[in-house]
1. Between I, II, which one scores greatest on relative contact order in percent (Cα under 8 Å, 6 or more apart)?
2. helix-only ellipticity at 222 nm (-39500 (n - 2.57) for each DSSP H run of 4 or more, over all residues; to 500) computed as -19000: which structure among I, II?
3. Which structure, out of I, II, was log10 I(q)/I(0) by the Debye sum over Cα atoms at q = 0.10 Å⁻¹ calculated from, if the result is -0.43?
4. Of the structures labelled I, II, one was used to calculate semi-axes √(5λ) of the Cα gyration tensor in Å, for residues 35-98 alone, giving 34, 11, 8. Name it.
5. Given structures I, II, which gives the highest value for FRET efficiency 1/(1 + (r/R0)^6) of positions 83 and 139 (r between Cβ atoms, R0 = 25 Å, to 0.05)?
6. Quick check: 3.7 is what I get for distance in nm of label points 7 Å out along Cα→Cβ at positions 19 and 43, calculated from one of I, II. Which structure matches?
7. Figure out for me which of the structures I, II the number 61 belongs to, where percent of Cα pairs over 16 Å apart, for residues 3-50 alone was derived from the coordinates.
Structure I
Amino acid sequence: MNAKEIFENNPLMAISFMISYQVNEVVTFGNETIELIDKSFISSKEIDGKTSALAYRNIWLWTLASYEISRTLDQRKEIFNEPFRTEIGELKKAISKLRMPFAKHEIPGKKGSFTKTEMAIKGTLDKEIDYLFIVKNHRINFKSLFIRFRTFFDKLTINDLNLELE
């Protein structure tokens, strides 16, 4: 397989091996987190506390990692063609709403404030099972945020990058 074929199969490799690796690991971690969320619901009235705590831990760590990836790429957004150039900033902004309370225990936009992130469980076994976070009147559910992250990178092709490849 030549370099062009490698980059066509994994366009992030054209940017950086480490970014490519980190995105793949964060996507894998997000998929594992969704499995934990789903397993934490024993029934519509019962939750496995240990599995729920593991899911929450994973959401926390996934949020920090996915934010750093999106921030790094947004700082170098000139590597993307539109619409990805705009979308990476929007993705970073969406993740940052959850990242601030997790990383700094602050409400976004209120430096020095101290907040407790509210976590509520949304849905039942018959409907969407997910964790819902409410931050500064924003309702953020993990699965939607993760799917947005994963989809951004899934739909990225080598033609979406503003790079000259040999």
Structure II
Amino acid sequence: MGIFRDMVAVLWKVFLEYIWPYLWPLIRDRLIKKILDAVEELVKLILLLFRKRNMENKEYAEAKEAEARQNAANATSPETKAAAEASASAWQEIREKLERENSKLLEELQKLKEKIMKDSIASASSQEESERMRKSIWALPPPSLSDIEKPKDPESTAS
């Protein structure tokens, strides 16, 4: 069995020296694509949750504003009408502020997404990362030959 171990060791060195340099860029590109796809899906999920919550808050503020305006329209005294109009005005301001803040948050999320994608590509494509990966791969021992060295169980091959 020593010859098999020697063959695997030689093939491993051939793999590392001649095949890995061509294989790593393909793996790296695939890995980058998977990372970018994951970031994209995460951002989509965050946006979906954000928009849902934003819509709920907006509808709530609009309902409270409409209710206050209705109370102002139905008011029987000037004080009640003034208080209801003030409440409607406050809810309108809250709604408008929420819209402005949410717009800013969406812009920041988009910038963050672009930064993460850019940084991921730059990091995975960097010479340092390529060198680190090369050292990691070269440090791996050849594949184990434990399956070759074990005798086959005659009952497992009979079926």
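1. II
2. Numbers: I: -19000; II: -30500.
It was calculated from structure I.
3. Only structure I yields this read-out.
4. This figure was derived from I.
5. I
6. Derived from II, not from the others.
7. II
None of the figures in this text is laboratory data; all of them are computed from the coordinates on show. Keep in mind that this is a model prediction, so the values were computed, not measured. Cβ atoms are built from the backbone, for glycine too; each structure is taken alone.
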